[in-house]
Structure P
Amino acid sequence: MWPGGLCRLWRLLGYRSRVFGPVASCRPGLCGLASRGEETGSGVRVRFGPSPTGFLHLGGLRTALYNYIFAKKHGGQFILRIEDTDQSRLVPGAAENIEDVLEWAGIPPDESPRQGGSCGPYQQSERLDLYLKAAETLVKRNAAYYCFCTPSRLETTEEEALRMGRTPKYDNRCRHLTSKQIEERLVQGCPYVIRFRLDEGTVSFEDLVYGPNRMDPANVEGDPVIIKTDGFPTYHLANVVDDHHMNISHVLRGTEWLTSTAKHVLMYRAFGWDPPVFAHLPLLLNKDGSKLSKRQSDLFIQNFSQNGYLPEALLDIVTNCGSGFSGNRPGRTLEELVSEFDVTRITTHSALLDIDKLPEFNRIHLFRHIEDSSSRQQLVTELQNLVEKVYKEKLPEGEALCKDYVERVLVHRKGHITSLLDLLKPAYSYLWIRPPVPREQMEDLTTDGEKICSMVISLYQNWPDVNGTPAELNSELRSLQMQFTTTKYSVMMKLLRLALSGQQQGPSVAEMMLSLGPKEVCERLQRVIIH
């Protein structure tokens, strides 16, 4: 029989005996001692367990990435588990956003709420009966107990501890309630939580990053809550129960959880389960050493995506500033990260993120994408959509946005731009809309304007290598300028720049001509002659 309180809580929350078929296939029972991985295989299984209290942050992406890399390095499985037990702080759409971001970043989970899998459900709010059964087991074993302390008493106790100069912690008062006292309070309907009984003494465990650890959690904190008054578990119970039932072999999580690991180890012992291997990742900090904050909205992954950054650049920079690899250098692909990863190389030093370097990382990866013919076609389509959205009715009819033209622009601008959005800035507007002919400015430069334009048209129409290099085209233009005794080379370049772009600054004229292509260059110069 269940303890009366848990039975009532079960009925109060309206739970029927939800069928956890997939979970049952992973574990025959909560208290069973079956060896880890007997159903899902004996390989590496890691999980990323974000809370959907906000959209995925750069720090969260880094934790997911390390788990993904570790799994793929060892031929294992990467699991996404949504830890939504804090119902008061849930953000609508955040859970879906997390999985969207992982897929966008190229590190999709093997098992997840969306993908499914043999150990689901993968959302903790759908596993509540499992946690309540786990709590029942601990209560029966005298490893957990009902706590009826009111919030006001807990607050008073904390204030008293602070007044006395002591570290506030629960005084374990309800540990000592008799069975009769417990039953009386349950019959009266007194609100309660369930707390885990911390054993006194040192707890030892090995961490892959921080090495041997010895902690005495009972000496520094009171018995932790594992089931809240609303029937939802706290992180401490839910992560232990889920990691066991999902056959998690290694737990790679932030170093902020290192101090909680000792009580998790005690909980594994109370259940009679073997704990996974732990590896706590050093913090990702701003370059000034301050903590990344969820209030730094510019660090949300969706913002980076909207601002034109490639997922490869984000994965590259968050690993480049940390440890765990044979050597850090910008430009590494995900495949290279997996190949070079070694968990024993992770140091305990915090990783300092210089986000100002991200544009350069993005430039390197964008260059690589443009160089690759397959990736380039995806960029062409993306750029076509961006240009059409920004310039709309200003676009000329005809070939200005045809595939070949957009591809030419990308090929000739690679290495000069840090994202596709650079090509939408005013400095590059001449690529998409033909500027008016600034005749007065051109006439102020030289009276040879029409003749120069005519000869450049002839040059370009007869130049055998229309896809040559800027240096080669510059050489041809210099030879052409020698025919004008009254117009210097610099003046001729200013005139051509005005004719082609309507601007006085920008890329070199040769680069501009190669980006526009022969047909567009000739048509723009022809407008000068006609007018």
Structure Q
Amino acid sequence: MRDPRSLRDPAHPPARRGVRRPGRPRRPRIPAVLCLAPLLAGCFASPGGGDGKASAAGDGPRLRVALAFPPAENLSPHGADATILSRLGVTESLTALDANGSAVPALAASWRRENDRTWLFTLREAVFQDGTDVTPAAVATALARAGEARPAPAALAGVTLTARAAGAAGVRVTTKDPDPVLPLRLSSPSLAVLSPRAYGAGGAVDPAGTATGPFEITRVTGATAADLDRFDDYWGGRAQAPGIDVRFVADGAARANALRTGQVDLAEAIPVAQAAALDAGTRRETATTRTTSLQLNARSRLFEDPALRAAARAAVDTAALADGVYEGHADAGAGIYGPAVTWAQAKRVPPTGRAKPTAPGGASLTLATYDNRPELPEAAQVVKQQLEHAGFKVKLVVREYSRLEGDALAGKFDAFIGARNSLLDTGDPVSLLAGDFTCDGGYNLARLCDAAVDRAVGRAQAATDADKRQEAAMAAEAVILGTDAVIPLVHQRVVTGVAAKVRGVAADPYERTLVRAGTRR
């Protein structure tokens, strides 16, 4: 099963034009053809003020934001676009994650576990952007529609839940099987709560003017632009910026140049090659829960041999990747979870059961990666050289992610390099292990099927105490790393370009939040 939210490497997006909330004045459309040249100032002009100046509807300048990934699924909150909506302050879920990875209140003010399968969430007073109240019935509808979405949101992989109104402010959520991390799961951007008016026939979902966040969508122009206005009735307080003008700019150099020349106020995901070109005061670096790993196909003719997997692991110098390819904007791979997972280092245990490396003897392999993230092809070239130095013969394949994923899942490559956000989907460390490394995992690129791994992950899934669950996750990590089917290369830090006058930008290790109510210029 594809997990696009964690990779954020979407396929070519379908066009979606002219989405507009009824009753709102129509804004001048920016022709899509102009944005084919993203360095043009016109592509970043603010509809509210022409150049980011004060909007007539607000008391300050609008924010101009350049995002790296365009909408891939018509801005549906159930798919690859969920993080776009949450990063722009459009959507919210029942809960959120704090810096330690714990669930904290969002639309739910509190919650308690009634039994091993049932939780009661108490809602705060809030309204949707269409003016209707956030009610228990509306929340139940939103969760039901998420459960019916196809493909299912990654946060619900392997989980069946039902939600029902419980009194004037309660929502009772019941899972088919015990789920001790349900509050973490419900923090996922793919489980955002929208007004009942958002849901149409055939699974269609329209977040324009139906969400709960501090900003509401007023227009989407295909895959090139979106305009957002402040939602004045936001429960968390009136946003300080009157609106956001978003442009989707895939080219990292173009995003960096737009910030440097004053065309945008925020530019996400600045490539490390461009970071040095920005003034130090405009670079914000945040350690993330994203890890770039080398996955070895445990069912391929070559890497079904644990000794050859061990030889590949011994050949890789992760420090050279962190210092060279990532120019110090990453940490050398320590495990499946990196430094941004604050509890992991203290609970990490050494890998167990590793095979002794054997000489490759000129064994040939195919190594694949994708170019949506600019550092990956370069990292793959370095890994290729390291493997060849150890005695392997390596053929490198680089494609756009959507053209690579199917072959990777089908096991057509011996090795694969990809970037994975370990806590984006659910905030639960065990969910990643189950999805990526067990026999029945839906995103098992290493095609690993190991009874010891399944047992270790199963023990972690059964742990209900948060501290014991973390310890069990790290014990399972040790077993997984002991197979040498996955080799953590680097733990990434994201570089965000922030204009000198901008304040209140979120430094989020989970990459779920960028703009919030307090962000201003």
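Each value in this text was obtained by applying a stated rule to the coordinates, not by laboratory testing. Given the structure is predicted, the values throughout are model-derived calculations rather than measurements. Cβ atoms are built from the backbone, for glycine too; each structure is taken alone.
For FRET efficiency 1/(1 + (r/R0)^6) of positions 159 and 319 (r between Cβ atoms, R0 = 41 Å, to 0.05), the calculated result is 0.60, so let me know which of P, Q that is. Mind dumping the intermediate values first?
Details: P: 0.35; Q: 0.60.
Answer for the origin of the read-out: Q.
Which one of P, Q has helix-only ellipticity at 222 nm (-39500 (n - 2.57) for each DSSP H run of 4 or more, over all residues; to 500), as calculated from the coordinates, equal to -13500? List each step's numbers first, then the result.
Values: P: -13500; Q: -6000.
Comparing all candidates, it corresponds to P.
With relative contact order in percent (Cα under 8 Å, 6 or more apart) as the yardstick, tell me which of P, Q scores highest.
Q
Can you spot which of P, Q the value 32.3, 111 was calculated from, given it is Rg and Dmax of the Cα atoms in Å? It would help to have the intermediate numbers written out before the result.
Working: P: 32.3, 111; Q: 22.8, 70.
The read-out comes from structure P.
Which one of P, Q has Cα Rg over 2.2 N^0.38 Å, for residues 367-430 alone, as calculated from the coordinates, equal to 1.24? The partial results should precede the final answer.
Details: P: 1.05; Q: 1.24.
It traces back to Q.
Consider the structures P, Q: one of them gives 0.00 for FRET efficiency 1/(1 + (r/R0)^6) of positions 151 and 423 (r between Cβ atoms, R0 = 30 Å, to 0.05) as calculated from the coordinates. Say which. All intermediate terms of the calculation are to be shown ahead of the outcome.
Details: P: 0.00; Q: 0.90.
The value was obtained from structure P.
Matching task: 11.6 is the computed value of mean count of other Cβ atoms within 10 Å over residues 87-94. Pick the structure from P, Q. Display every interim value, and only then the final one.
Values: P: 11.6; Q: 26.4.
Structure P accounts for this read-out.
For structures P, Q, which has the highest computed value of distance in nm of label points 7 Å out along Cα→Cβ at positions 247 and 351? Kindly include the intermediate steps, with their values, before the conclusion.
Values: P: 2.9; Q: 4.5.
Of structures P, Q, the maximum of distance in nm of label points 7 Å out along Cα→Cβ at positions 247 and 351 occurs in Q.
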